[in-house]
Structure 1
Amino acid sequence: MAKPLHSWNVTPKEAVRIQRRLQARLWFGDAPRELERVGGVDVSYVQGQALAAVVILEFPGLRLIEAVHAAVPVNFPYVPGLLSFREGPPVLKAWKQLQHVPDVVFFDGHGMAHPRGFGLASHLGLWLHKPTVGCAKSRLVGSHDRVPEEPGGFSLLIHRDKVIGAVLRNRARTRPIFISPGHRLCLAACLDLTRRCSQGYRLPEPTRLAHREVTTLRRRPPHRISSV
């Protein structure tokens, strides 16, 4: 991994200043031309620990080829809009274990669809120098029109007269998901990759399998979780 961008041992007020400073370093573009592996990240909590799972899938076949986990004590308070300061450390700890490096990473969280345009996908995309997609289950900011019922239908997510993402329905009769650019990918690229990484479930495969992995981890006995 690259040189750390900042310390994780900060106050909420300092964290906001970090987000505002680093947001200006984001940039957005097309998907990589050579795309062989995609990653998925999810984080959960149990008994005072943050549990992260990172999965790697072949692309375009989406076969799971690697899954790693990590657990760290939660030392940052719960503050909406600052979750990356709780979830960044376990994700980075898990990332260090990877044998396969993904070309694009999907995060169960937001990218620019965030009060300061710097959600988890943006924060760790910049930290890891990777193209990232925010793929959240719920809205943090913004408004949108009705999402079409058919799979693949979407509505733009707007905040302060700016397009910050899209609300995408991957599966009929299920709730839509909130897609936003993290780092190095524009919204059109994020939507295209999300559709290409979906196999009929509400979530695209990278975050769906990462969620499955972290759910399994949460069910382990406490002494096994703490040793991850």
Structure 2
Amino acid sequence: MIPKNAITMRGHIDRCWLLAYRVPIDQVAGMLPKPLSLVTKDGYAFLNLVVSHLRQMRPKPLPAWTGFSYWHVAYRLYVRFDPPSDAPIEGLYFLRSDVDSRLMAVLGNALTDFRLNLAQVNVECEAKSTLIQVESRQAPLRLWVDPLVPAAAPNSPFATLEEAADFLTYKPAGISVDGRHVNVLRIKRDEAAWRSRLVAVREQRVEFFKGLDAVLEVAYEVEPIDYQWNRAERWPR
């Protein structure tokens, strides 16, 4: 059996929105397996919601034309892993993903631990605004995104939007846990080419966060960029 996240993948992200939410620590602490810990600030943990469209997704040795395209919506926690004899590693722990590709849902669940579910994802641009909808029985989603300077979140633990954006810019790694190992899947991208801008969310329904006191801290849109998801490093638990 092939272990999870054992294949290096390449792809191009041509549309992407990232939203970060604060939530009281006690509401999400039970979602995290040991030995991972939450990244926190002033009594809050943080959830990350990403909506992205990927093109040319394929194993690293294959040419771009062999790849396929799909929408990927993922719900993740900001986490840290402390190896016993190395520096701490921060990244994202996947709670759930929705994809609009049956092939990706089947292969992705066999080869990764991103918790993929098949769903219908619709993204519509109207003037300068964007409507994002996920039709899913378990986790429907509806977001209206505007290219406006957003207001700071009420009662934020951050002094400014810029401070929030800096703290909540996720470290490029996915972190998961299986029976005996912690898997660290590092993302390779051209950091000099990483470009994003703050956006406002004027309407939102995030059913996956139902029951949580999740408050949007910052949202931004990312410009197109190439990504490489390296095969996972496996650390003993």
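log10 I(q)/I(0) by the Debye sum over Cα atoms at q = 0.11, 0.17, 0.18 Å⁻¹ computed as -0.56, -1.46, -1.65: which structure among 1, 2? Of the options listed, only 2 reproduces it. Among the shown structures 1, 2, from which was the value -2500 of helix-only ellipticity at 222 nm (-39500 (n - 2.57) for each DSSP H run of 4 or more, over all residues; to 500) calculated? Structure 2 accounts for this read-out. Name the one structure among 1, 2 that Rg and Dmax of the Cα atoms in Å, for residues 91-194 alone of 13.7, 42 was derived from. Working through the options, I get structure 1.
When mean count of other Cβ atoms within 10 Å over residues 139-146 is computed for each of 1, 2, which one produces 15.6? Only one of 1, 2 returns 15.6 for mean count of other Cβ atoms within 10 Å over residues 139-146, namely 1. Which structure, out of 1, 2, was mean count of other Cβ atoms within 10 Å over residues 107-114 derived from, given a value of 17.6? For mean count of other Cβ atoms within 10 Å over residues 107-114, the value 17.6 is produced by structure 2.
None of the figures in this text is laboratory data; all of them are computed from the coordinates on show. Please read these numbers as outputs of a predicted model, since none were measured by experiment. Cβ atoms are built from the backbone, for glycine too; each structure is taken alone.
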